[in-house]
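Dropping the structures in below, format is structure tokens.
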Structure 1
Amino acid sequence: MSRIAIVTGGTRGIGAAISVALNDAGYKVAANYAGNDTAAEKFSAKTGIAAYKWSVADYDACVAGIAQVEADLGPVEILVNNAGITRDAMFHKMTPQQWKEVIDTNLSGAFNMTHPIWPGMRGRKFGRVINISSINGQKGQAGQVNYSAAKAGDLGFTKALAQEGARVGITVNAICPGYIGTEMVLAIDEKVVKERIIPQIPVGRLGEPAEIARCVTFLASDDAGFISGSTLSANGAQFVV
């Protein structure tokens, strides 16, 4: 019987690549999204993967959304906390709302999704929680104090929760992508990408969403059962921990 996976932010960018990779690996995938109905509809039509709409920033919405997925597909055994937003500004110009929106989605969203699923994983003595953090959660980034703080928080969340899950068959790991060729990055001025971003990456190119997806597929597999509490950096040697 196929294992059930939820991928938050799973209909676009890195999340879409993760959803497709897990689906291709034989998992039954539910792709969560927050607001872009057109993109979600196109994604589902193209891939056959069901899309479910709710905001990970809302705990009650997560509880209801997870319940619907489990009613449709079965108990969730794989959770990929990928949903994330940016509200960039230099700190002296950052508003409380910009801070709150990013923390609510990028950090509290991981709690809001994992907490309702955790008891079922404990009861079945199996689970995989994979948190998509960021290179900027490792090294920080000017203009992204809110984003960097949230993504660093995801790493602490991963390390602590892994210790709680270890004895009940649940692994909890994080992936920190570097600059990946998603809509968000490709929307940056091409000259900036070529002259300022790529020169920082020793392999000399942007990463591809599928490369992050392959990391997720491995961590979700039985082969990764002894890996927990780890951070996998996928950044082309831009930042070496």
Structure 2
Amino acid sequence: MTRIGVVVFPGSNCDRDTLRGLELAGAEAVALWHEVADLDGVSAVVLPGGFAYGDYLRAGVIARFSPVMRSVAAFAADGGLVLGICNGFQVLAEAGLVPGALLRNRGLRFLGRDVRIVAERLDTPFTREVPDRHPLRMPIAHGEGCYYADEESLSALEAEGRVLFRYADGHAAWTGDAESNPNGSLRGIAGVLNAAGNVAGLMPHPERASEAILGSDDGMLILRSLVASAAERTAGMPAVVGAS
């Protein structure tokens, strides 16, 4: 069974949800304590949501110096699959493992609600099980989720196919209004890839939409994509699709 690690920082609060979601997706999910650099032989790593180190100073800025993050960076540089969810996305951005920054939400308030997102690419390790551009419903829960990059960087992300997910309305379209883009992210960006295509950051929570009883199981498509890609990597088969 494919082993996938979930990093636990002080203040993480979605680690158990993520472990459960990965198990439902067919993985052997293991917790990785932030003070331990050893990744325990996992085939992929997930940085979960929460408030690592209380989000003091800035969300993710302290967690990026945890001993485990040196190993995560080396793992990613070697082609390992890494997914950062919400606070995990913030940590990845602070560590320079994905482009851009996550700023305070447009209304300067914490947001907790369901949103819809659409995968801009279906050929990545994180979206391979997503069948089409149908909007996926899952919750957000963040105060600093407004994706920001300068215009030149945004244009490069678009040109290189590194926008992974975008906020959308019920018709798979981003309109730019508060309903389809509640935190004010530039160009409606909800998730991005690194240049190699093996590291992704995503603000909405797929693990909180992993079972129908939770109101949606759309997030399972993302978790299954990661598990399937990690399994191929373990078997020595190509699992990473680079940005086009």
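Nothing in this text is a laboratory measurement; each read-out follows from the coordinates by a stated rule. None of these values were measured; they are calculated from a predicted model. Cβ atoms are built from the backbone, for glycine too; each structure is taken alone.
Here the criterion is mean count of other Cβ atoms within 10 Å over residues 161-168, and among 1, 2 the highest value is seen for 2. Identify the structure, out of 1, 2, from whose coordinates distance in nm of label points 7 Å out along Cα→Cβ at positions 49 and 225 was calculated to give 1.7. Label of the source structure: 2. Given a value of -13500 for helix-only ellipticity at 222 nm (-39500 (n - 2.57) for each DSSP H run of 4 or more, over all residues; to 500), calculated from one of 1, 2, which structure does it belong to? The value was obtained from structure 1.
Looking at distance in nm of label points 7 Å out along Cα→Cβ at positions 145 and 185, point out which structure of 1, 2 has the largest value. Looking at the calculated values, the largest one is 1.
Work out which structure the value 11.4 belongs to, where mean projected area of the Cα convex hull in nm² was derived from one of 1, 2. Source structure: 2.
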